[in-house]
Each structure stands twice: as C-alpha cells, then as structure tokens.
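Colleague: Some structures to go through are shown next.
Derivation of every value follows stated rules applied to the coordinates shown; laboratory data play no part. Note that the structure is predicted; figures quoted are calculated from it, not measured. Cβ atoms are built from the backbone, for glycine too; each structure is taken alone.
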Structure P
C-alpha cells in the first residue's frame, strides 16, 4: 500500500487507523505495564461504529453510555476525538472529566496516541501543552482536557466533539450549579458530537435522568425523532471477568442449571448449596446464565468490596437497572421484552385525545387514546382503570381495553385526566366494546372514578367481594372497585409476570412496554418502578388479567353467533321461554301468538 493509500484508508476507516497507528499502555495480569496496539473490543466497536455511521450520514451524535468498570470506553472515545482532530482541520475536541486527577489520566491517553504514532504519521501530530494537544496553526485543530466545575469547562465553547466523563459523579464535586445545569450549558452550544459515559452512582442526578429517558425513548416506537442513543455494557461475557474453576465445580454448576430447567427446583437448590452460591448467586445463575467461572470471579470481586454487593453491582452491573439500584433485577422477562419493544403499533391505529361518544368517535389532535383494534362481534372485553389526580407532572390516568379471546390490549387511554373524566371515558369505551366488564382501582382518586361510572348508570363493574350478597344499606364505596393491598398487589404482579414470560397475552401499548422496561425488584425484593418513572399502565394491565382469570370463561362462539342480536329478538326469545315454562314444554299460547 502506498503512503497516499494508507493515509486515505486511515482517514476513512477508524478501526484501521486504531490498528495501525494508535498504541495504548495496558496493565498485564502480573501488574506490569505494556504497550500494545489499540485493538477494539466488541463494546468499543459498537460505540465507534455508531459514531462513524452518524458521520457518514451527516447526523449529529448524541450517545450516553452506562457501563461497568475497565471496558476502555474513555480510550475509544479519546481515540475518536484524536482521529477527528488529525484528519479534520480546525476541529476542536473537548473532554471534561469529573476530577483533576481523572483529567490528567485521560490526557495521558491522548498524549500516548500522539507520542507513539508510527513514522509516516508523526508529521501530522500535535504539540503537547499541559493537558491539551495543539496542532500547527495552518491545521488549527485542538484537543482539550478540562475538569468539570472549572471556569473554562462551564461551557463547551465552539467544540465540535465533547466527551463528558463519569457524569454520575459530577454532583458530588460541585458547589454551586448542578451537573444537569452544567450539562445543559455545554449542550446549549450545540456540538456536533456529545458522548456521555459513566458508571452509575445511584438513581438520581443528571446521568440517571438522561440515561433512563433516553432508554425509554429509544425503544418507544411512537417517538419518531430519537435524539440520544443509549448503550449499556455489562461485565458478563467480557473475557477478563472470569476465572478457571475445577472440573467438578463446572459439572455441579451445569447440573444446577439442568435441574432448574427441568423443574426440579429442590435438586437445583442442593447443588447451589454445595457450590456455596447462596440464594443471590443461585438466582443470578438462573436469570443471567452465568458460568461457574463468572460466578467465581464475581464472588471474589465482591470480597474485594468488603462483601458489599450493592457496591459491586454499581461498579459491575449485570443490567443497567442494577447499576442504579441495589437489586435492579427486571420483573418482566428480558428476552420477551426484547422482542416486544421492537414491535411497532398497528399501522391503522387511531389516535385522538378523548372519546366523544360510546360509538368510537374521537376528538382532539393528540394521542392520549390509542385505538389499536375496534370492537368485534363475538369478542368479550374487559376495561381496566387506574386513576390519578389529573395534574401535569404527576401520575397518569389510564384506561385499557382487553380482548378476552385474543388476549390482546386493543385500546388504551394514557394521559392527564381528572378521576371523574376518566370514569366517563372508561364508560364510553366499555359501552362501545360490547358492554365490557370494568375493573377500576378504587384507591385514593379511584373513588371519584367509580362514582362517575355509577352516576352514568353503568353497573358491570368489579365488586369488592364477588359472588357474595351485599347487606342492605352498604354504601357503594364498599361494594364496587378493586381495593389494593400489599398481598394482592404482589399476587397480581406475579400473575402478570408469568403471563409475560409465557406470552399468554399481548401488550400492544408501547407506553406500557416502556413502563415494563423500568420495573424492577428493589433491594428488598419488592417489585416497583425506578425512581422518576411510572407504573400506571402496569397497574391497569395486572387488574385486567386478574379480572380475566376470575370471570367466567368467554362463551363458546357458537353460543354467541346463535344468540338473538336485536332488543326485539331478545324480548321475543324471552317470551318464548316463558311460554314454554323455561324448559321447552309449551304451556298455552304465548303472548306473541295471542297478540
């Protein structure tokens, strides 16, 4: 390859440039430093490929990365910044780290790239100036390394490429403006590329807020303009995060997995005891498919953290939820959710703000109502509701319609509505969907919702004690609605979890799917949404599934098809039954015949 061809390939192919021009200092297993070529890992390549994809398509880059330790994210981002400065004149790259020590460490990565360039490339190298790299004036590029909170780092200035390192730890080191304020100011200068990468540090702050909102929006098919691309990188599957174990340990580990898969839980638990996994690591083996070598490495690392599993999960999370929470184990099966979140809503979905009547007419140009499927003859429906106060910024009011035969969510209201208005919308939907059964949660604001349903004359509503007689004088508030308790909450969540795992129903709503992505077991093993997120759609769905379980089974289709359709036909059928004595034996002329 000629020198010109080599330079051209380096300018257009980032990974080629890394492999042939960039070197890094790495720590070996025996704790000695060695210099080696920058060969991208799978995790580094995923980030680099997205940046180069955006570059080729002329798109702005917005990336946010939640990661475990020691995956080389800073290295690949610095390499991208250096590559752009090297091959683009008057290009300014900027990295802002959370401490001065971290700033110096990152600056050494850039200096290493610059100092160890191969001979043909040194001519285009930069001059070092403290933590910065400055290219000659006729080229004009610059790569700066600054510390957050300092005067020059307050704004991004005219930087084209900004790397914000360990954003989750910025707030702890700031005295005045918050990390979110600093981030907003930097992004306000509209750099072409902004890459945020950090290990998590609790479920609060700028990093948590940005990452969770980006994750939710990225997988929501109703969000047509996606800005931030979220990445999560776990330690599972990374070669260096495993150790060798004796052969008999591997055999027992494999037997544990096999026994659990075949439903022999007691035997699986015995193997877990012999392996000294404890309940926590036994569950993680089952949930995440960890190998014996990975468990051995992780248990050893937890001991390095003085037995603090929460600290280990923050530094080396298995899921992005776990990086923010002390447990963070997803409630709903990740494999199923991975398929569901890729599904688009039906192409003929109708969207509007409110139902205008009980015949399906909509009004308003918004999208609080999603009508995925209209009512069908022969189908039976359930409507569930979860009421909220009705103010912007609080919980959402939700009404969902479930088709009992097809086991699908066929319509959903998800928006801001006061409890009384939600009752009206739910009754309209129930009447339209063939006089559906309604199961409303009655806690707090739900009382006003049920009161409105009753005022509108609707009575096909869940009762507190189904099948039991009601004493005369009992107030309506003690008769109707679903009253939540901790016990039935756990039970209905468990039922929904099983239904998802078995794909026994289809969640059409992308808004509820988004909630399900953010729903985890906390450190006490209690299922709940992540801080700042919602579970209103989940609450409504689990009530619907409970009603579907407890109601009589849907009628046979032949029964439905043969049933009289009009009110006159129903009256005549009743008269005929009465004339036959209710058992098919004629007892004189019917009133119809007499007339």
Structure Q
C-alpha cells in the first residue's frame, strides 16, 4: 500500500504561539521547496513505473486527485491487483482476482490522497503539530505530525535547512510504516519523487517503486473508477445452485476439516474465515508439484512471517469446483504439531466471498450455495457484517456494554480474544481472576493473559462464562484499535451458522440443546504439545494446579492416569483430560519416571 507524499497546509489556518510559529516556518520551507504556488495549485497527478516486492517485479500505475480520488493498478509477476477510491465508494481486486469493498469505505486511502495536496488534509480533519527533532539517515529532521481522527498519524521528516522531504512515517490501526522518497524532479514547477521505498515491521515487507513518468494536473475521467465485472471462477455440478451436504470432521470440537481435492489430490482442508488468503503447506505444495514464487509478508496470531505465492490452484468440494485460486505457500508444520493434526491446506476468505456457506454443527455437515438464489432461512437471526482490514466483523456486546466490532474468525479455536486497546478502554480485567495462556498460529506462539468474561451477547443472544484471551499489544494480527477483538468457532458452533458475505450478513439459528453448554476450559495450567509418544510442556500457567504440583516447562509427559500417549492422542477422549470437572484428580507419568498428581481447578 502506497501512503503517498506529504501535505502542505494553509499557513493562516495554523494556531498562534511560538510553537505554532516554528511549525509555520517548517511548513513554509517545505512548501517553497516543493514548488510554492505551483505545488499549492496542483489538483491531480498520474504516475507510471516499476515496482519490486518480495522478489517479485512488475508495474504500477496510479491516478490521484485532491478531492479524494484514487485509482491504482499494479502487476507483480502473475499477481495483478487494483484499487479504486472515490468520495462515495471504494473497492479493490484482491490477489485471487475477486472484487471486494475496502474496509472503512476507503478512509485509509483517502487520507493518503489528502496528504498529497496542499491544504487538503487540514480541510478533512487533520490536526498539525511539531514534534521533537529526530535522527534518521545520519541527519537531524524536523518532524511535523498530521493527526486524523481515530489515532491515524502521518509524520513528515523535513530538513531544517532546506525544507527537503526525506519521507513519512504512517501509523494506522497500530501498524507503522515508513515511506522514504528520493530522485526528486521538477514536473511543471512541482517537485515530485520518482523513487520510493516503503518498509514495515516485517523484514519481507519492503516495496521499491521507481516511476518512469509523472504528470500533474491531469484529467481523471470517471471511467477510471468504474467497478469491473469479475470473472466467474466457480461452478456447481450439473448446473445446480448448491453443492450437496458434505460431512466434515469436527476435530477436537473446535476446527472444521472438509474432504476436498486440491489440484486433483485428496486432502482434508481447514476452513478459516480469518485467513486473508488461502494457505498451502510447503511440503504438500512440493508433493503435488505446485510452483511458488516470491517472498511476501504475512501477519498472524504469533507475529510476522513470510509466504510465497502459487497461482492457478483448483479446489473441488463435492459438487463444487473453485478455479484459478492463488494461495500463499508456507511451512505449516509447526502449526500442525501444535494442533496435533496434519494441516496441508487452509481455505480462507476467498470461498466466503463467493458463496453462502451453511454450517450445520449439530450434524457435522456443510453446504456451499449460490448467493444469487439465497434468502435468509426462517427463524434465523441476521447479524450485519462490517469490515476491518481484510477481515469481516460482527457487533458484539461484552458484559452488557454497548456492542463493538469483533473480527469474525472461524479459524480461532479458542473462542474469544479481546485486543489490548479495548481491554484497557473497558477495564475488562479489573477484579477478575486471571493467569496466562499460550496460543499458536502463523508467526509462532504467543503468551496471553486469560480470564473468564461473565457474558457476551450477539444479536441479543446472551452466552455466559466465556473463557477469553487478552493478548498484550504486539506486532501481530491480534492488535488493533479498529476492532475490539476476535470471536471464534467455539461461540458459533452453538448455532447453525450461515455466512453470507455477498449480502454482508451472518445468519444464526440457535441450537437450543447446546446454546448454553459450558465452554471447554483448561483446568490444569499445562500448555503442552503432542510429540509422537509424549507431551512436551511448553508453559506452566501462573497460579494453576500444574504450578502448585511443581511441574516445570520442558517436562515430558508419557502417560495420563496410566494411559500411554501415542500417535492417536490428538483429538481423542484421552486428550480431554485437562477439561474435566473441578476437583478431578489426575496422575501424570513423566519421562524421568516420576509421577505427578494434580487436582483440576478453575484458575482463571
């Protein structure tokens, strides 16, 4: 994502006082350096050039206009994408060629456009201030901050001597990037940067853009922003409007594995609405001779990672064929080990974008339906879907508070995650019994505070005593001030669930028999990973029965209540030993021959 160049501001609009005088002086030098009156009168520009990201090379072309218009086309090798933003509409073509509305109606891109033109950011709600000087590239720079509503900041690094712009640091939704500019040339009296290098916190997230042509004050005809008709990449057997019911494996009662074919090879794939792109394990990709390219950034629960891209994937699900899918290719073996089950393919949001997905948890079956022939089923509760980055959100109330947006994530097998910004704002941990838990996902393992919320409510349906993770702020996918948290499968498995992304909705039919079942809850305090004939203890939770029993990180458990750990442990009845009722006595046989006894209790 290109965040663009800097702002210029009408000096008479700035506040008074010595600090304001300093700000006016800095901005005056900058405006003069950019071209003075010619810069202030610039109303649009058009750029063409080359781009390089993660080992992939391609082209980029974009138009921007003062009133918030943006059109961008790029092509990284075999990956064409585009985006369009107007004052009333915003859409993008994603990696798989699907057209999606952009989160927050394109507000992020509009802010970037406003920063390109003199005075425009100020007229759209930005407030300006002069920060302390900072060192960068072995030089001192004046730093001017433009802050938009919602904690969105754009920091301009300006030379104290000449007004030259080094670059801009952008922080939005707790993510920070830096765009450094070079190769400045005069275009009709305005200095424009023909070279840009954009970096984020992920080492793989470095994009170089070198423009070969820039023109200013160009026409931006409305046809540039017209929404294209996407190609149809799927079909049902025999021309029907739905695939037949497919029985799925409900692994450990918290993950959906569906039998399928990927490029003709039999596989059970994990269904994950939280995956912004489908993922294929690198070993499985090699096995089925899938070619992958590049080294692109990806963010997960555990932090930052990288992936390659594979094109022309074909997925078959009973009577449904899904063609021309692009998928990320990465090593999923660590996640498989932590889950205790092979995970060759993760089917992400692309399938949710295209279909009505009907998930009948009571009978462990799933169906994919054509959205054109769908209407909400009788007795279902409609829940409106919003957008947050590349995820969909639902309104959810926590302990009777006003409803806020939570990311909808069927790949979250823990139930509920509350992000640190909302946790702190709502003081959710005050007075609660709490400990630490260990979560696994793309990027590795993460320790989080854990506690039990009294209740949550979705569309007026209340669910009590919800075990919840409260991760601290970190550079990962569970840190945001746009969404309050992430709600996952153990909540939605209490319903018959129909996802309806094409109509921006979920449909919930409560399962009266299981709606108010208690959540599965660990009562041992051991975070352990299965490894063939043993469990390896990765963490012992503070204040837990395991800590009181003297168990330590690194211990290896060979048997539970005399029953040996073996290759069939994961997902078995034996694997549920830590979820039994409080007061249950458990004997653990360790690799050193000792036996540790602990009494299961609620410790959070």
Structure R
C-alpha cells in the first residue's frame, strides 16, 4: 500500500519531515516557557537525601529504599546528581524527561524503518502521527514536574531494547546483555519497568540466526535467572504503602475495576471525561484485539515485522492493568489523572504502525480489493488524528499556563513559609504543609532555593528599589459588611509585562513599617505567547480577596497592595492606599 504520488515528491516529503519533528519542538519550547523552578509534590521528599549527600552520608540503601510502591534507584541517582549540580533547578529534570521522550521517538523511527522500509512518505506520515502522541501536551503534568522523569524511563528502556533486538546488527550475545542491562534500569526506576523482562524476551528470541539458535536456550536460562534475581531483590523487605488501597480491591468490585481499567487505557484521547475515556478504552481494546488476531496470523507465515509493535502495545495494556490493581481502590475518578497517559499512550502508537501492515497483508491476499479504499482509510485516520491533536496542542497552551500560574503562586507561598504560612496555597504543590515547611527549610539551609526563604514579614525586606519601574495595576478596598472588606484590582509585573505571580497585602499602623498579612493569587494568568501577542492588555491580571476584620489588627489601619515577582523575590507597589477606620 503506497500513498498518493503527490506525497512522494521531495518537497512534500520534506514538509512531512518538518511536521513530524514539530511536536517535539513544541514540547521543548513549552518546558522552557512554562517550567517553574520550584519543587512539587514528591520532589519535597528528596530533601533528606540531599541533606545526607551534603554531609557525605548518603548510602546505597538510601537510594535503593522504597518510595511509595517504587524502588526508583536510577531516577534517584539522576535527581541527586543533576539537582546538586544545578542547585535544585527542577527545570533541568524536566529537560531530561524531554530527552527521554526524544529517545523513545528515535527508537520508534528506527523500528518503523524495519517494518515500513518500502515507502518513505508513508513512514514519515506515520512518524508524524506517532510524535503527536509521544509529545502530546495531555501529559503536561509530567512535562512540568521534574521528578516525573520516572514515568519516561521504563518506556525509554523498552523501546531501546526493541530497537536493539529488532533494528540493530549487533551480535546475539551483545543484544541479550544490553537488553538485560536496560531491563534492570527500567525495573529500578518504576514499578511497570519490570514488564521489560517479559516483553523484550520474544523480540530477542526471534532475532537469532540459524547458527545461534542452538544457543538460545542458554541465553533464555540466563535471562530467566537475571529477571528472577532482579524481582526478588525488588520485593525484598517490600511493604505495601499504607496510603494506598489494598491490592485485592479491584477483585472485590470487578465491574468498577473494569471501568477504571478502560478509563486509564482511554486517557490519551479522553481528556479527563469519564464517559469519553471509557468509550475510547473500549474502542482501543476492540481495535487492539482485532489487529492482534490479524497480525498473529500474518506472523505465522514468517513475517516477524509486527512483533515489536505488538510488544509496545502490550506495554500500555499491561501497565493499565498494574495501575488498576494498585490504584482502583482510590475510586474511578482517580483514573482520570492525566499523568497516566505517559504510560498508556503507546497502545495507539502501536496501532498506528500495525494497521497499515494489516491493510497491506489484506491487499496482498485479496488482490481484487481496491487499494484506493485502504489509502482513503489511512488518509482519513491520519487527518482525524492530526486535527484532534491540533486541538490538544492549542489546549495545551492553556493547561500549561494554568500549571505555571499555580506553581508561581505556590512558590511565593513557599518563600513566606516561615513568616506567613498559607496552607491552602501550599496545598497546590504538597498536601502536607508541615512536611513542606520542614523540607523547605532543609533546602534553604543547603542553598538550593532561589530566592532564599524570607525571615521577616516587613515589606522593606522585599520591596523593589525606588529606581525600578513601577508595577502596572490598581488596588481598591470596598466595605461589604460591618465586619468584612473586599480587596480587588489589577497587578502586572513591570519587567515581565505579565500578571503578578501573587499580590501581597500589607497593613501599617501608627507610623510603623508595613507588614505582609495576606497572599492573593490573580484570577486568570495569561500564557507567555498571549503576553507577546497582546502586550499592554491586562484584563486577565485581576485579583480579589475577602478581608474579615477579625483577622486584622485593631484599626485604624492603612492597607497597601504589592505585585510580587516569585522569580526575583521583589515586590512592586500598586497604586492605591486605603485606610480602615475604627
């Protein structure tokens, strides 16, 4: 099956090549634009390791220790090494996630050259569709959180193993050794990394030539011994996390577990809507089962090309099953977490490459069929996927800008954690405020936070120099009842020309220096692209908050508002000063 001749011309192929690389370029730029230098969620748990490393007391046991249900030894090595070198700038860890995705994309391209070697235009079109998924902004939670690189390591190991086994000219012995090493890395990076031992074996088994086939049994025994030892060490002294539901929860409610499984499997296209994710999951299962049956028949006639794609699809399918066993007890709504899409997105990637193989085999066995129908079907599927993900990429700008805004606001609250602790704000990046307070002070003592934590609530400690440009914005104070006021206005940072990361409210009484008493977030945060296109339009820099009088010192009080830049730790006064009388 070949594409129309218009796609075979050099200019068209060059355009397809550029389009195929565009999703990776978008994701790389989005990490630069939207990444925020602040630890988030489990990144705070690394504070004791950094403290031990600074004292020279970090041990192998510390790196190997269980974290939740993982033994993430190799990610721990990366995080400690890169974190110490960059002074805990987690954006570098986000960059590593991006590089791992690029490695996956490269491996997919290498495998495609083995399975679709006769049609270059078709190969680039399929590669474009695969990259739309591999670099999909639906995974924005993982792109913009440094420690989530653990989600990318297992599939990077698996695809590298498949590339080595199916698309390299290395000796059989070298293939087995390299794949065993990569499987070990995957196992001690994330729980589903154990699947590498199972899924890589068929690919290695079928790569032996006639001379080496008699040695397969010896390599098979060695592989089984290595995998058994790796898994035994993984589960040595393993404890089920107390916060996680029991592993038998899915078996006590199989119907809910099935819905959970289908929802996780349909996440790459479902966009967080339960009915849609379940429907996509059902469709993916049905289509995957049909393609698998047709492909197995095709492989019986010595055509082993589809095997690597079957194994890649099985990775997502089995991972969805592991997630269901471990997390279904949290409730069906938890299946909508978009961070799981980094695991399950490879089932549709596999189907992208398997469907043309099935169509080609069908045409070769039924020569009377019109090949135009297959071309039309492939073209329609490609256009549908491209249009669908074009919408996702546009939504991704909004999703990622919201994450950026939340993290910048939370970074402000972290800086004030010792003088003005706002637990509701801190919950944006860690659900245990006390734990975050402790770990933030550890990082601060090690010099790993920029700017450093504030030691005073006096506005003079953070006020920008008088020579600095003034913030653009307003401050209004309205009395809504006898015991409550409402503060509102606009706040735009002068240097960045975008909404303030937070607005600080300060009170002053009796001529004393103003003190910060509240941290307020802006309502809607504009993304950097929109900031460039609409420079000078500040309608989306609004902020407001309620001020109950019982949370303030006795009046008379003078209230001022300040636009805060979480990157520099500087505050810029907003126009407007209001006094609360007794």
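Colleague: Work out the source of 4.5 here, i.e. which of P, Q, R gives that when distance in nm of label points 7 Å out along Cα→Cβ at positions 71 and 391 is computed.
Modeller: R
Colleague: Given a value of 82, 61, 46 for Cα extents along the principal axes in Å, calculated from one of P, Q, R, which structure does it belong to?
Modeller: The value was obtained from structure Q.
Colleague: If distance in nm of label points 7 Å out along Cα→Cβ at positions 319 and 463 computes to 3.9, which of P, Q, R did it come from?
Modeller: Working through the options, I get structure P.
Colleague: Can you tell which of P, Q, R yields 19.6 when mean count of other Cβ atoms within 10 Å over residues 79-86 is derived from it?
Modeller: Traced to structure Q.
Colleague: Match the computed value -3000 of helix-only ellipticity at 222 nm (-39500 (n - 2.57) for each DSSP H run of 4 or more, over all residues; to 500) to one of the structures P, Q, R, and report its label.
Modeller: Q
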